[in-house]
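Peer 1: Below you'll find the structures, each written out as structure tokens.
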Structure P
Amino acid sequence: MWIVVMFDLPVKTKQQRKVASRFRKDLQDAGFDMIQFSVYSRPCPTEENAQVYKDYVRRILPAKGHVRIIQFTDKQYGRMECFYGNLQEPPERQPEQLDLF
């Protein structure tokens, strides 16, 4: 299962850019990987784990801007078509084993 966070945040002022950068960093610190500049994804092994990360994103939402969270099954995520220019690339794969700290 995958969680995808998509967002458009205001970046006209220095403070707005700081807030947007902090949001991106917080997503990365939570294990999300950037798949496009304002699109981050994270694999989750269970529905309960996915809910934990959706709740986390809700807690760190910036005061302004638009944020969307969507959840995909591994099969749905694997059917995504990815292109770099005219070249097709495979989508990111879920890790075989999650690292536990």
Structure Q
Amino acid sequence: MFGYLNNGFDNDFEPNEFYLSPNYPNPFKEKTKIKYCVAYTTRVRLTVFDSQGNEIQILVDEEKDPGTYEVVFQSTLVKNQLTVGIYNYCLEAGDYRSEMKMELQK
């Protein structure tokens, strides 16, 4: 199910805490993978923002069971053409919130 190794995640375990992983690859050109862990069944929202805080795309917005998940962000599928630069992605799940940066190159 997951596309890369050596990231500290075991695909068959049930995590006991929430975690947002750095995207891979970073920097990226057209697409990048974002992996996250969900500790208990809850609503999960994973959103990409530009450097000014404007929402670019919602990648996940649904209830998830405990586990490790991966989603692919494809810059070419965003309505408005993205420019080279730094973007943020944010995971919100239960009381957990974490934000990370990723860099788009052309």
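Taken together, the values in this text are just the output of simple stated rules run on the coordinates, not laboratory data. Keep in mind the model is a prediction, meaning the values are calculated, not measured. Cβ atoms are built from the backbone, for glycine too; each structure is taken alone.
Peer 1: For which of the structures P, Q does the calculation of distance in nm of label points 7 Å out along Cα→Cβ at positions 20 and 60 return 1.7?
Peer 2: P
Peer 1: Suppose you compute Cα extents along the principal axes in Å for every structure in P, Q: which one lands on 40, 38, 22?
Peer 2: P
Peer 1: Compare relative contact order in percent (Cα under 8 Å, 6 or more apart) across structures P, Q and report the one with the greatest value.
Peer 2: P
Peer 1: Figure out for me which of the structures P, Q the number 0 belongs to, where helix-only ellipticity at 222 nm (-39500 (n - 2.57) for each DSSP H run of 4 or more, over all residues; to 500) was derived from the coordinates.
Peer 2: Going through each structure in turn, the value belongs to Q.
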